[in-house]
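Student: Just below sit the structures, each encoded as structure tokens.
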Structure 1
Amino acid sequence: MKLVFVGPTLPDATSLVPAGIEIRGPVMHRDVLVAVNDGATVIGLIDGCFEDVAPVWHKEILYAISNGVRVYGASSMGALRAAECAAFGMIGVGKIYEQYASGHLIDDADVAQIHGPLEMNYLSLSEPLVNVLATLDHLLSRNELEDTEYASLRASAERLFFKDRTYRTIVTNANLPEQSSRKRIEELLRVNAVNQKRLDALGLLDTIAAVENTRRPPPLDWEFASTAQWRNIL
């Protein structure tokens, strides 16, 4: 059984997943453990819950890998956990994972955003920093932003709390040159927005679709430690 935990990064995931891949909502504590015990062979982590519920534990991921489950991560919580658990065999996919794995990104909040519930199709209410930076880099490469505008917009985006980060607030709080038109820049950002989280998530779906639907031999270079706390969870 192949399954992917996803929500606001791919609100249309059910219409995009190849046959044979089950979609579950954003991952939280115990979900990976349950998936392994349900018989999962391949698990993909994209979105995850935090703040008001316990997030997915690293220990759960190690448990899955120790049982031969192939575990992939991308885009959001998945990219974070993949960078943190890569040494144990978790596989990261996409640009955002690479940025965390290389140390170019270090803050969990860089992938965070607020959004509506499933009933509202995970309506996005803020912009994750990783998407903003991808958009700014894209516009700079096309010479549609001056260097000073780019620097001011990036600094503004990085200063904002993740729940407050929208293209409007970024432009409003940016220390832009006097000659720059804030209205033009805001429109430029909206029209040319790069959704890097979505791009990476689509890459993860392709990756999972291509791998065998079987568990592999457990790792030989480390052994899962079944601690008292872990046994209490089980």
Structure 2
Amino acid sequence: MSRKPRIAVIMDENTSSGGTLYETTKAYFVAVQRAGGLPFGIPYLAEMIEPVVEEFDGFVSVGGRIRFPRDWYVAGDESRYPSSERLEIEQALMRGFLERDKPVLGICNGMQMLACLHGARMVHEVRKTGPDILTHDDRTAMHSVEIVPGTMLSRILGTARLDVNSRHQEAVVAVSDRAVIAARADDGVIEAVEIPSRRFAIGVQWHPEAFATQDHPGNSLFSAFVQATQHRS
């Protein structure tokens, strides 16, 4: 029997309550397992970076609210989230998987990091960027996103539009020529990016793991991610 892909899932933490606990929804692990992978939670330990990058088949960067470097933001803006040990460890893990061309899936915070490691810029409060911006920071809110034709995400989802959840205050507002915008909300907010130089490096601003136990077209993203770990070129 072939070995199931081992997927490294960076843990989130309770940054709003002192950062004393790893605090990650089970949905990430359910989504990976249902897609055919074996998920493992990764803590913030520097000595684990090298063995995780070498021995695991794919990396999931989960949602969270941590302080990113100031130069990841547009001029005059910066994060007001708490600092976290997660930042340094996660950057090293993501860079390591990308350098080895192992699949990377970024979700919310993870999409933003993936984009910014490739020259993107962010804002801390997307609602302040324009009068017509939707409510994006609401756990009960859903909105539609338009998938950009011709992108890998478009091929994976097989649809031009998708209804997604919304749980973010920060947002990517500009990308470099090293990244491709793969989806936008109807208000123009960037909702997905991909890195064309990598075999599979996709980030989405929404939380697809929340639909893991439902019949939702977004579940194909986890399936494609796990499948990509099994097909090395």
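Just so it is clear, none of the values below were taken in a lab; they were calculated from the coordinates. All values derive from a computational prediction rather than experimental measurement. Cβ atoms are built from the backbone, for glycine too; each structure is taken alone.
Student: If percent of Cα pairs over 22 Å apart is computed to be 48, which of 1, 2 is the source? Could the numbers behind the result be given before it?
Tutor: Numbers: 1: 54; 2: 48.
Of the structures listed, the value fits 2.
Student: Given 3.7 as the derived value for distance in nm of label points 7 Å out along Cα→Cβ at positions 51 and 211, which of the supplied structures 1, 2 does it correspond to?
Tutor: Structure of origin is 2.
Student: For which of the structures 1, 2 does the calculation of helix-only ellipticity at 222 nm (-39500 (n - 2.57) for each DSSP H run of 4 or more, over all residues; to 500) return -6500? Could you put the intermediate results ahead of the total?
Tutor: On the way: 1: -12000; 2: -6500.
Value -6500 for helix-only ellipticity at 222 nm (-39500 (n - 2.57) for each DSSP H run of 4 or more, over all residues; to 500) corresponds to 2 out of 1, 2.
Student: Ok, one more. Out of 1, 2, which structure matches 0.45 when FRET efficiency 1/(1 + (r/R0)^6) of positions 67 and 163 (r between Cβ atoms, R0 = 30 Å, to 0.05) is calculated?
Tutor: Values: 1: 0.20; 2: 0.45.
This value belongs to structure 2.
Student: Upon calculation of distance in nm of label points 7 Å out along Cα→Cβ at positions 3 and 19 from the atomic coordinates, which of the structures 1, 2 produces 2.2? Show your work: numbers first, answer last.
Tutor: Values: 1: 2.2; 2: 3.4.
Clearly, the read-out refers to 1.
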